[in-house]
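Peer 1: Given below, in the form of structure tokens, are the structures.
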Structure P
Amino acid sequence: MKTRYMNAIFTKHAINRLYNQGITQSDAWYAFQHPDGSLPGKTLGSKKFYKNYGKQRIEVVAKQNEKGEWVILSCWSKYVGDGKPIFRKETFLETIIKKGLDKFRKLI
């Protein structure tokens, strides 16, 4: 794998993660360039980009360097579960219904 791929720079850590997770560099780059969504990353100034492929999700953390180039800091793949977005918050009504059903189940 190359440290420079298309218009991004991959750190050694990101390349190791790709290798260990069995993700191709082109899949990680595509998730970064054409994400289904993004969130702020944990590192100051970084962003987490994600792309869903059925029940699999590729996540890429990237940050721009002082030259304005995008640096891929880390990448991984994870199982999304039932296919629902993992970042979606429960609505107030869903929370109340869920708690009510849990209490009802305990009575039975």
Structure Q
Amino acid sequence: MAWIYLIIGGFFETLFAFSLGKISATSGREMFLWIAIFLVAVSLSMYFLYKAIGMGLGIGLSYAVWGAIGASGAVIAGILLLNEPVSFWRIFFLTTLIISVIGLNLTSNTIK
């Protein structure tokens, strides 16, 4: 269950990062809607991270996985939804980030 909380928290981290980009690109009511989405997403993201750590996942591993899900999701959302550029090096470093987090998981002594 801890891993499920952590993954959900990572998805909300992606949403709050994405909403920051939308806040800076909008104005008026739409901007305030994105601010509200940001506040809800950051609160839920932190809550699920807190729950995962409270269930026995180590803080270092939890934060790394949470951050990697959010960073990877933000990059992918930027590419798919905001037409950000795709290059070999962006995909290469995104892949190394994911591989590094998998390596941290394999070498950590936490609950499974």
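Peer 1: For distance in nm of label points 7 Å out along Cα→Cβ at positions 32 and 64, find whichever of P, Q sits highest and give me its label.
Peer 2: On the way: P: 1.5; Q: 4.4.
Once distance in nm of label points 7 Å out along Cα→Cβ at positions 32 and 64 is tallied for P, Q, the winner is Q.
Peer 1: Tell me which structure, out of P, Q, gives -29000 once helix-only ellipticity at 222 nm (-39500 (n - 2.57) for each DSSP H run of 4 or more, over all residues; to 500) is calculated. Display every interim value, and only then the final one.
Peer 2: Numbers: P: -10000; Q: -29000.
This figure was derived from Q.
Peer 1: Comparing mean count of other Cβ atoms within 10 Å over residues 56-63 across P, Q, which structure shows the greatest value?
Peer 2: On the way: P: 21.5; Q: 16.5.
Max of mean count of other Cβ atoms within 10 Å over residues 56-63: P.
Peer 1: Another question, if that's okay. Compare relative contact order in percent (Cα under 8 Å, 6 or more apart) across structures P, Q and report the one with the greatest value. Numbers along the way, then the final one.
Peer 2: Numbers: P: 23; Q: 35.
For this comparison of relative contact order in percent (Cα under 8 Å, 6 or more apart), the top structure is Q.
Read-outs throughout are calculated quantities, based only on the coordinates presented, and are distinct from any laboratory measurement. These numbers were taken from a predicted model, which means no experiment stands behind them. Cβ atoms are built from the backbone, for glycine too; each structure is taken alone.
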